[in-house]
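In the part that follows, the structures are each spelled out as structure tokens.
Please treat every number below as a calculation from the coordinates, not as lab data. Computed from a predicted model, the values in this text were never measured in an experiment. Cβ atoms are built from the backbone, for glycine too; each structure is taken alone.
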Structure P
Amino acid sequence: MAALMLVLLILGLAVAWLEARHRLRPASPLRLTPLDWQVQAIDQGLLISGWLDIHNPHPRMEVMVPELTIQPVLLGQQDLSDLQTQTRVTPHHPDEDARPDGYWAAYIVKGRKTTRVEVEIRISDPAASSLAGRVDTLWAEVQWVNYGPFGRLQRRQGVVVPVRRPEVLEPDQVVFRKGEGCTVLPIRTHLLGPLDDTIEVLRTYAGHLVQPGDVLTIGETPVAVIQGRYQHPSMVEPGWLARLLCRVFHPTSSLATACGLQTLIDQVGPTRVLVAWGLGLALKLVGSPGGFYRLAGDQARLIDDITGTTPPYDQTIVLGPEAPEALCQAAASALGVDVAIVDVNDLGRVKVLASNQHCDHTLLHRALRPNPAGNANERTPLVLVRPA
């Protein structure tokens, strides 16, 4: 009995130590939010402009931003190497004037204060040819430094800005595919991101196509990126627990890298991950695989490591969506049909992550098993399912 008590005490101390280290890891309270980005045609090119809000929710901590730059990356279906980009970043601090020479002067964001940054990106073609059909999307990567009691943190956050949007299908243009007891319609959209709103995307591209009895689905990854739930691996600091445990996962798992597993640890805590790993291993030895994912929670299955999503998100770690049930209920009320968030792959695996009440999950499994949305770069995150 004494030996058992000693073991339990050691385990308790180890868990407390893990939790303490997890909570004391360096972190900055600053939050960066993109707002009001627009695209307009100018002579020999395009002008893309928008705002970045930097907010400090901490009541007392002051955080410095000594550096902030924007790296634009153009995406399209053609060679874009001949295009030129010019970027200008103008701070609009509430208590300081911007320098006319464009130099970013180190700025202190005080507790519970917000500052704004204006961004202008000009895209020009020296050959003076039209850019209308060449550039689809701008990936504006914000590289900024946070400096404070936590140390010096180099942060990266990308913003997707649609330059060209696909035409919205009219009812007489759609062609449904035949399925098992249903028909399905994959719906193309622009490349989605944090400048979008999920319900507005559903309404814009499918609101005029739905009929009573339909089920409108959207992929879990598009919902997550709209919510801004993605980050560059350079912003993840894997601890020894992530480096150790990631080695036991299958190489194709998003948890098989230290950064991927650390992302899960940051979401649910080291204790839950460690307990799930231990019990999951024991269950696997007695012939019950998958115990880790059941015990670690939904995020363990939903995290996509790099290469797991469409460019430019393929270079980021994407989490699962937040509050998916509430989102589905709100979308169903707004559109008047059932709405579901799904996770589907080319192997016939269909997971209905969330839906509004009374949604027919059996119908969705039949309809989505062939994966009509695709897993490549189809950009068809919406699928309209209509019972036969």
Structure Q
Amino acid sequence: MNNLDLSAQETEIVTKRPWVAGLLALLTPGLGHLYNGKVRAALLIFGSMLVIFLLMWFSPLALSYAGMLVLFGLLILLVIGSCIHAVIGTTKRREIPRRFYDRWYVYLVIFVAIGLSFEFILKPIRDHHGRVQFAQSSTSSMSPAISAGQRFTWQRTGAVGHGDIAVFEFPGEPGSLYVFRCVAKPGDQLIVKQGLAYVNGKLIDNEQALQFRNRISTQGPLNPAQMEELGISELHRLPDEGYSGYLTATQALKLKAIPVVNDVKPLFMGADVANDEVFPGDITFPWNVDYYGPLDLPKKGQTVEISMENAVLYRALIQLDNPGTHASDVVGPYTFNHDFYFMMGDNRHNAADSRFRGPVPDYLIRGKLNYVW
């Protein structure tokens, strides 16, 4: 009796539903084919999906926007094709012998196992070793290049040059990644005048691509729809008639052309106004966000004479250059072991960048931006 029952169980015929096959294939490409009893096809499809993900994370093709679109296109085609093929396969052959794994809870376990594998195995591999990384901006400090909420990709590299949008950590903030533009490299002298960066005596900024805080004098309220058309999102109503907001030079000109607007003026600090919140935070260097420097960025192998005049500035950098050194004891010549970079946000009046946190040593550079989605 037991043998007869076992034989009957092995040859049990089950009816497959096309919509179930399509749903399983949509949740995890290959799972719909497993439902149809096509084990080899299931492994091939799932393996193809894994290969595409690996190409997104490690392939040079993913370094370009066009290349990433191609890979995303392949992934979408794989998912859609897998769904269609699974549904068609079920429609053509709806009754098949039940396999030993053909139980709803088995598919659930497979789905959960794949999800956990991506979260705790593949994702850590991507985050720690992937050549291409995916991220999302949480602030408008790099606006208009990167707006708040925009997604972008960046590549792991220690080679960051003038104008590159770098991905890095600030000293004392491990694990927190920041995205700012590199305006000065090791060995450069940086001076900021009226919010614009000059490196070795030359203007390095594209003024049209930067935002500054402006006061907007008006005769009445601004039209929100009109502001949205101009790409202006951060406006604050002032107690009197008018607004304050972060604008590019082009946006400011367009605002001035609106009849209800009387005037638009950028709000710069004076060259003689000291702000002790900016690096190095000492009255010896009476700098502010709009007028900063001159600051000489240390270069690896460069020897700097530490004197009473520059002690406050360079001892802070020495502490980063060699954490085991008691910087307060350093007097006279000091040779730096690391390169230092100066990072600034394109939204110059709304970015807590190197003007506040100081230069960034090379060992905290993680990479640079590729493109914004």
*asked:* Please compute distance in nm of label points 7 Å out along Cα→Cβ at positions 48 and 200 for structures P, Q and give me the label with the greatest value.
replied: Q
*For distance in nm of label points 7 Å out along Cα→Cβ at positions 168 and 288, the calculated result is 5.0, so let me know which of P, Q that is.*
P
_If distance in nm of label points 7 Å out along Cα→Cβ at positions 32 and 144 is calculated from each of P, Q, which structure is the one that comes out at 0.6?_
P
*The value -8000 for helix-only ellipticity at 222 nm (-39500 (n - 2.57) for each DSSP H run of 4 or more, over all residues; to 500) was derived from one model only; which of P, Q is it?*
P
*Upon calculation of log10 I(q)/I(0) by the Debye sum over Cα atoms at q = 0.10, 0.14 Å⁻¹ from the atomic coordinates, which of the structures P, Q produces -0.80, -1.14?*
Q
